[in-house]
Structure 1
């Protein structure tokens with residue numbers, strides 16, 4: 001079964017900030033019963049620096065650095081995931 005997932009986070013700050021750094025955990029995890037199809041992360045304002053890594057537990061993460069003045073930050077994560085029952089997942093191996 002295929003799922004289309006959309007997550008939106010909007011942060012509004014009490015005061016404008018110039019620099020901000022964020023660690024984002026929004027990408028689905030690949031497992032034997034779950035295949036991640038395209039994943040896209042939209043960030044506004046556009047981040048000056050983005051780095052994709054996996055954490056200690058093998059979860060996908062993304063580090064963001066914003067170097068321009070902003071009073072709000074929006075993140076939209078969009079992904080498609082194919083989920084399999086355990087029996088079908090074992091057959092795929």
Structure 2
């Protein structure tokens with residue numbers, strides 16, 4: 001249960017009770033990857049499911065790579081890397 005004064009980024013699984021939170025929200029990537037794996041097993045002959053799951057996994061690995069980028073870089077270069085990553089995600093959304 002979250003208090004009314006909770007003002008942080010909420011990171012949780014896909015439990016429906018958290019859907020009412022109006023603040024910044026992050027789904028647990030391990031739960032997402034687990035669900036993707038389950039979908040692939042349930043629909044082995046569905047090319048759309050297989051491709052979608054592959055894209056989700058690719059985005060996950062790109063996010064992990066970004067998170068481990070060199071934090072010693074000057075702020076401007078870090079911001080440029082962030083913008084590049086965000087643009088890549090926007091392009092992925094249109095697939």
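Read-outs: derived from the displayed coordinates by stated rules, not from any lab. Because the structure is predicted, anything quoted here is derived from the model rather than measured. Cβ atoms are built from the backbone, for glycine too; each structure is taken alone.
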Which entry (1, 2) yields the derived value 17 for relative contact order in percent (Cα under 8 Å, 6 or more apart):
2
Entry that produces 3.1 once distance in nm of label points 7 Å out along Cα→Cβ at positions 22 and 38 is calculated, selected from 1, 2
2
Have a look at 1, 2 and say which one yields -2000 for helix-only ellipticity at 222 nm (-39500 (n - 2.57) for each DSSP H run of 4 or more, over all residues; to 500), as calculated.
1
Structure (1, 2) behind the derived value 4.6 of mean projected area of the Cα convex hull in nm², for residues 6-53 alone
1
Origin of the value 101, where volume of the Cα convex hull per residue in Å³ was derived from one of 1, 2
1
Quick check: 0.75 is what I get for FRET efficiency 1/(1 + (r/R0)^6) of positions 30 and 70 (r between Cβ atoms, R0 = 30 Å, to 0.05), calculated from one of 1, 2. Which structure matches?
2
